[in-house]
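Take a look at the structures listed below.
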Structure I
Amino acid sequence: MHEGSLICNRYLLIRLLDQGGMASVWLARDTKLNSDVALKFLSEKLSEDISAVNNFRAEWEISSKLIHPNIVKVFEYFANENSQPFFSMEYIEGNSISVLSEGNFLKTLKPFLLVIDALDYAHNQGVYHGDLKSNNILLNKRGKPVLIDFGISFYQPNKKNEDGSISSSDIFSLGILIHEILVGVPPKNNKIIDDSVEKKSSRKIKLLIKEMINPNDEKRPSLKKLASSLVEEGISPGNAVSSSLSDSEDEKKLVVRNFNKNTDRLGNQDNRIKNPDEGISPQVFWVSLSLILTFCFFVFFILPDKVEKEFEAPQQQFSEIDQSLIDENKDNTENTDEQKKMAEEMLDKILIELNNLKNQGVSKWGGVDFRNAEENYKLGDQEYLNFNYAKALNYYREAFKNIDKLSKTVDDQLSINLKSAEKAYKDNNFNDAIYFFDIVVSIKPDNPEYQSFYERALVLEDVLDLYSTAIKKNNQKEFKDAKELILRSLALDPKYGPSIDLLSEIERNILRKNFEFRMTEGFEALSSFDFVSARVLFLEAKKLYPESQEVVDAILQLDQAEKDRFISNMEKDLIILEDGEQWENAVELYKEVLAADPDLQFAREGLDRALFRSDISSKLDNYIENYNSLNDIDILQEATNLLIKVSAFERKPRLEEQISELSRLLKRASTPIDVQLVSDNLTNVRILKIGSFSYFSKEIIKLRPGNYTAIGIRNGYRDVRIDFTVAPENDAEPIRIVCEEMI
């Protein structure tokens with residue numbers, strides 16, 4: 001075998017997927033069905049070992065009995081003298097479940113609930129895997145877990161789950177695997193790493209794993225208890241979610257079952273598993289063909305010799321036989337050969353038509369006609385084996401009539417059962433819906449729409465239970481629990497209309513509840529004058545109901561309360577500022593108040609008052625700061641007038657201090673001081689705003705305190721300009737004014 005080989009004129013080998021000591025698995029293209037499959041070949045060295053071949057075939061027989069969404073589908077078995085035995089099965093493109101290692105346990109354990117479902121189904125069929133490990137659980141591109149490789153499984157169909165030691169071995173292995181996935185390593189000496197498991201999951205999960213790997217198999221939990229415990233821990237069944245998986249499609253249609261209810265039905269959900277009469281299996285076909293060929297060989301080659309030897313007699317015996325009898329026997333022989341040929345031809349037609357009908361599940365809907373067809377077919381076989389070809393032909397003809405009648409009613413049966421199934425589903429009659437859809441799917445197994453309805457019917461009972469409980473929770477205003485239940489319902493059947501409608505209603509109720517909660521919190525914050533929190537809460541409520549008039553009114557109320565609170569606080573601050581004669585700050589604060597509400601009379605009056613007093617205070621401070629300018633008679637007069645004006649105001653500390661200081665400065669500015677001027681009697685001296693003093697050597701004049709400028713002029717010399725200050729506190733030094741720099 002190598003890439004590109006064509007096996008059995010049907011399977012084109014693409015590449016080797018796995019190689020072991022006992023078998024190899026190849027990816028191949030089924031050229032007949034134009035689809036990818038996996039082919040499992042018994043190793044070449046074991047192909048001569050009868051025991052190994054029998055075990056290999058037993059693996060196929062066991063695996064082919066299992067029809068479950070999370071168990072790999074096994075198809076046909078092939079064996080001949082020229083090649084190694086092999087069988088075809090579903091190709092799972094993906095990774096092992098180990099890619100989920102050390103993830104969030106709520107997500108990591110989701111697919112394990114589906115694996116538990118698959119194991120429970122297999123155990124109910126009497127099949128026990130026996131080799132559970134990460135490599136034997138694959139995740140397809142959508143994250144759906146698929147259980148593979150039943151190579152060393154046990155098959156005890158009559159005991160099923162009665163033998164706890166056999167079933168608990170799978171539970172033990174599953175516990176080891178869950179530990180490894182959660183922590184990254186298996187238990188040490190079958191003892192879990194307590195701290196790591198509890199850190200990665202929860203205390204309940206830790207105790208559950210301990211029970212699963214308990215050395216005493218009687219103390220290990222059942223699959224149903226295991227599934228129930230995981231669900232109670234908040235884990236919902238579903239496909240894996242991981243960055244290592246393909247995200248080409250968000251698959252939300254999960255085939256999930258509720259282990260808490262109706263678990264006895266898990267093993268019977270696909271009636272086709274237990275009906276050996278539906279369709280002609282490959283082994284029955286080849287065995288039947290072998291029997292027919294053997295019989296033909298016996299009739300044409302062995303029987304004549306045997307008859308010749310048994311009836312060999314002396315020649316004289318034949319002489320006593322009547323010649324007419326010989327002629328009659330000759331005619332009978334010819335008729336027999338013709339009847340045999342006709343019977344075989346009719347048998348061929350029966351096999352073809354019956355095979356088609358069985359592939360359409362005729363055993364489920366054929367009724368009396370199908371039973372008559374099988375009865376006539378079996379009676380015909382008996383007569384044929386007894387060499388009564390004429391009778392065999394008659395029975396075959398009757399069987400064919402029954403079969404032909406059934407073939408003509410297939411479309412009618414499909415229509416009748418489809419209508420019955422749809423009505424039963426609409427009436428929530430899940431048992432009848434399952435029964436009728438099972439017939440529909442049997443007639444049209446390749447129709448995805450019918451298959452989808454059948455799968456929905458299988459979970460309808462659980463969907464209805466979850467739906468009714470969700471309604472109760474919703475009516476009791478336990479919306480969170482109601483939503484969780486209805487989501488579980490929709491996980492089982494995403495298309496169930498009442499669940500979709502109820503989810504919308506629950507979400508509206510949750511939205512309304514959250515809205516009312518935010519509004520209540522907002523008004524509580526408002527009453528506590530926590531305007532920031534109130535606004536945040538009202539805006540959150542607005543996001544939930546953007547068009548709500550309640551939110552609009554609440555925000556208006558908030559704005560008004562916030563403005564009132566602001567103005568009230570401002571009034572208090574303004575009183576403090578005016579009492580403290582901080583008129584400039586008061587002006588700014590009055591402006592802020594009027595910006596918030598321009599119609600406030602007290603603010604308008606207060607602004608005028610504050611502006612007036614601020615201007616007065618500013619002028620007083622200016623005179624005080626620039627006291628040397630008071631030597632100007634006009635400025636002195638203005639300052640004196642202002643001082644007289646403010647003396648009538650209410651005396652407060654700052655004003656009192658300004659009046660006192662300005663009074664002192666005015667008195668100072670009004671008291672002249674002797675100033676000595678010195679020159680060279682050649683320079684013409686003039687003091688600005690005072691007058692000209694012409695030429696002198698020394699001159700004493702009286703000047704009021706202030707800043708002065710003296711100018712000296714002399715022909716042929718550069719003019720001089722002397723700035724000086726007269727103040728009682730300064731030393732009375734002479735002011736020298738002389739032009740000394742020649743031009």
Structure II
Amino acid sequence: MKLYKNGVYITDGRIWDENEGVFPISKEEAAKNTIAYGILQDHNRSGNMEKLQIRFDCLTSHDITFVGIIQTARASGLEKFPVPYVLTNCHNSLCAVGGTINEDDHMFGLTCAKKYGGVYVPPHQAVIHQYAREMLSGGGKMILGSDSHTRYGALGTMAVGEGGPELVKQLLSQTYDINMPQVVAIYLKGEVRPGVGPQDVALAIIGEVFANGYVKNKVMEFVGPGVHSLSPDFRIGVDVMTTETTCLSSIWQTDDRIREYYAIHGREEDYKELTPGRIAYYDGCVEIDLSDIKPMIAMPFHPSNTYTIDELKANLDDILADVEKKAQVSLDGKIPFSLKNKVVDGKLYVDQGIIAGCAGGGFENICAAADILRGRSIGSDAFTLSVYPASTPIYMELAKNGVLADILACGGVVKTAFCGPCFGAGDTPANNAFSIRHTTRNFPNREGSKIQNGQISSVALMDARSIAATAANKGFLTSAEEYTGGYTGQKYFFDKTIYENRVFDSKGIADPSVEIQFGPNIKDWPVMPALAENLILKVVSEIHDPVTTTDELIPSGETSSYRSNPLGLAEFALSRKDPAYVGRAKEVQKAQKAIEAGEDPVSALPELSPVLKTVEKEFPAAAGKIGVGSTIFAVKPGDGSAREQAASCQKVLGGWANIANEYATKRYRSNLINWGMLPFVIPAGDLPFANGDYLFFPDIRAAVEKKQEKITGYTVRDQKLIPFTVTLGELTDDEREIILKGCLINYNSVH
């Protein structure tokens with residue numbers, strides 16, 4: 001795999017470094033010949049291709065995001081869905097936590113789909129992304145989803161996963177505003193070897209580009225002769241994992257194999273041939289010979305912690321020692337963690353295998369796994385195998401062609417379409433167990449264990465083929481290359497009967513007479529104040545991990561059932577990373593609540609008294625014009641999920657800012673902004689403050705209004721103000737206004 005240091009021209013099947021020669025058109029003109037440029041141009045409403053204002057063709061959400069999105073939109077004046085909006089129910093599908101609250105959310109979704117003119121996909125019918133592939137995608141389209149793995153590029157659809165507020169903007173006929181992203185070519189050549197699956201190719205790419213940020217916030221455009229050698233299912237399996245590179249979106253060149261995919265699904269008219277122009281310029285290039293890819297494994301606790309399976313087996317002790325060392329950083333040393341006790345007679349024993357969701361639950365993955373497992377047994381020891389087809393149409397075809405019987409006969413279990421294993425709401429392993437999964441992520445505790453309760457288990461990511469080979473070897477880690485049998489290559493037949501029978505589709509017709517069905521857990525967003533003229537912020541959490549995931553900011557798993565209840569969910573904020581955070585934030589919030597009630601903030605928070613005295617001594621004009629809240633510091637927060645609650649939970653607890661060296665993803669920074677929080681950036685190095693310190697930002701409102709590039713803050717310590725500098729980065733005028741108003745809801749209440 002080769003990463004080019006410079007931009008490249010691709011012409012006539014050859015990659016040229018931009019400095020290699022003279023080309024008949026300029027770099028700027030050749031950049032317009034990428035597939036990505038054409039799609040973005042078609043959806044841009046600004047008239048300026050440097051400053052994009054995008055309107056999407058379709059929106060999609062699942063049942064731990066759509067309640068908050070619709071509640072926000074309702075508070076902002078929503079009357080009907082202006083574009084198709086599909087509400088799937090694949091996350092809180094199991095109604096086992098908190099009584100009725102999950103099914104209450106589903107009924108909320110159904111009644112909203114009727115009232116506002118949407119589409120409602122009941123639980124267990126399809127995971128969000130498989131339904132989108134089967135029923136929503138189309139060549140040249142753009143889809144926005146409130147799940148980070150919203151990726152349909154293999155089908156010619158540029159899709160973006162964002163936090164809920166960005167969908168709210170689309171529901172209010174506003175735009176998605178970004179600078180024109182850079183486009184990086186992912187140039188594929190050669191053919192994959194037997195036993196190598198899409199997860200292997202994806203992990204190989206992630207391992208090369210995540211840490212160096214090579215494609216961060218850029219569009220990955222898959223081109224080259226190797227694309228044609230891959231089936232649509234294979235391309236989809238690679239594409240969905242591009243989220244883990246931190247790219248903005250992805251797009252692939254299309255061909256007759258994609259045309260056939262649409263034809264199989266009864267939608268051939270949605271196919272569009274997409275290919276770069278004869279001379280296309282890319283801002284970077286990853287050149288991949290598919291024949292070089294071997295079966296891969298991403299060890300705990302990140303998809304970029306990659307090795308070939310052969311490499312892991314050959315260097316087992318050294319690699320496990322390194323994983324354990326890295327784990328102590330991720331786990332803050334709070335709990336013992338070891339994988340060395342999984343080594344039996346020199347082989348690594350695995351407790352659990354799972355093939356599931358938008359990444360693993362595809363037809364070809366499951367068929368290939370069944371080929372390996374046919375006539376074998378997973379054994380009667382601790383190892384278990386669970387398979388979740390990504391949609392009921394896939395499940396139906398696997399039942400018809402006998403694949404389900406093969407999996408069941410070997411001792412595996414086949415379950416319905418459900419995302420739970422991916423985020424900790426299903427198949428949580430035993431304490432100290434080790435799971436291998438063809439799913440999307442393997443962050444700490446994402447599989448459902450609770451570090452605060454002394455529990456730890458871990459996940460490694462692998463392809464379905466090697467998981468099946470491991471299962472056939474009764475739980476001992478095995479590469480699919482060790483399987484010497486053949487693959488039957490069953491043909492897929494799509495039957496949409498189940499969707500016609502079960503999916504509610506309003507056909508875009510709203511019925512205002514429908515009453516929305518609320519459950520007792522569905523709460524409105526609390527009132528949020530506008531940005532004060534001056535801010536006093538207390539640092540209530542300090543995180544020095546190299547990267548902080550959204551799972552660590554607000555846990556997944558059983559907490560997902562409370563995402564319809566802003567204050568209830570906020571009680572879980574940072575609970576697995578910094579359990580004292582919520583209490584500290586709520587204590588500081590008392591002062592702001594006192595200010596809003598016209599009372600003395602010191603009476604609510606006595607420790608504020610010397611801080612105010614120090615501030616007002618140096619800045620007497622600030623007296624009586626101060627807001628009080630909390631902030632957190634993290635080196636690089638926001639990797640992973642698009643969940644807006646990673647930001648909104650801080651906001652409803654009185655948070656007014658994050659301070660970071662950089663933000664891991666655009667979507668997390670956007671979530672902060674849309675919830676009225678200041679996305680401060682401070683240079684890496686010695687911090688001028690510590691957890692528990694108070695910070696003062698004079699004239700912060702004016703600084704935002706006047707687009708001040710650098711902002712001076714002060715650490716309040718020992719009756720002195722110690723200055724330091726932060727920046728806000730580029731903000732659109734609308735984003736500045738949202739911050740000034742206090743949140744997107746407030747912004748829209750006056751628009």
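All of the numbers you see were taken from the coordinates with simple rules; none came from a lab. Nothing here was measured: the structure is a model prediction, and the numbers come from that model. Cβ atoms are built from the backbone, for glycine too; each structure is taken alone.
Quick one: mean projected area of the Cα convex hull in nm² came out at 31.5 when computed from one of I, II, so which one is it? List each step's numbers first, then the result.
On the way: I: 68.6; II: 31.5.
Considering all the candidates, the number was obtained from II.
Of the structures labelled I, II, which one yields 0.70 when FRET efficiency 1/(1 + (r/R0)^6) of positions 80 and 592 (r between Cβ atoms, R0 = 41 Å, to 0.05) is computed from its coordinates? Walk me through the numbers before you get to the answer.
On the way: I: 0.00; II: 0.70.
So the calculation was done on II.
Matching task: -18000 is the computed value of helix-only ellipticity at 222 nm (-39500 (n - 2.57) for each DSSP H run of 4 or more, over all residues; to 500). Pick the structure from I, II. Answer by label: I. If you line up I, II by relative contact order in percent (Cα under 8 Å, 6 or more apart), the top spot, with the largest value, goes to II.
Computing Cα Rg over 2.2 N^0.38 Å, for residues 176-607 alone gives 1.90 for which of I, II? It must be structure I, since only it matches.
A value of 4.1 was derived for distance in nm of label points 7 Å out along Cα→Cβ at positions 120 and 728; which structure in I, II was it taken from? Clearly, the read-out refers to II. When distance in nm of label points 7 Å out along Cα→Cβ at positions 616 and 632 is computed for each of I, II, which one produces 2.4? Value 2.4 for distance in nm of label points 7 Å out along Cα→Cβ at positions 616 and 632 corresponds to I out of I, II.
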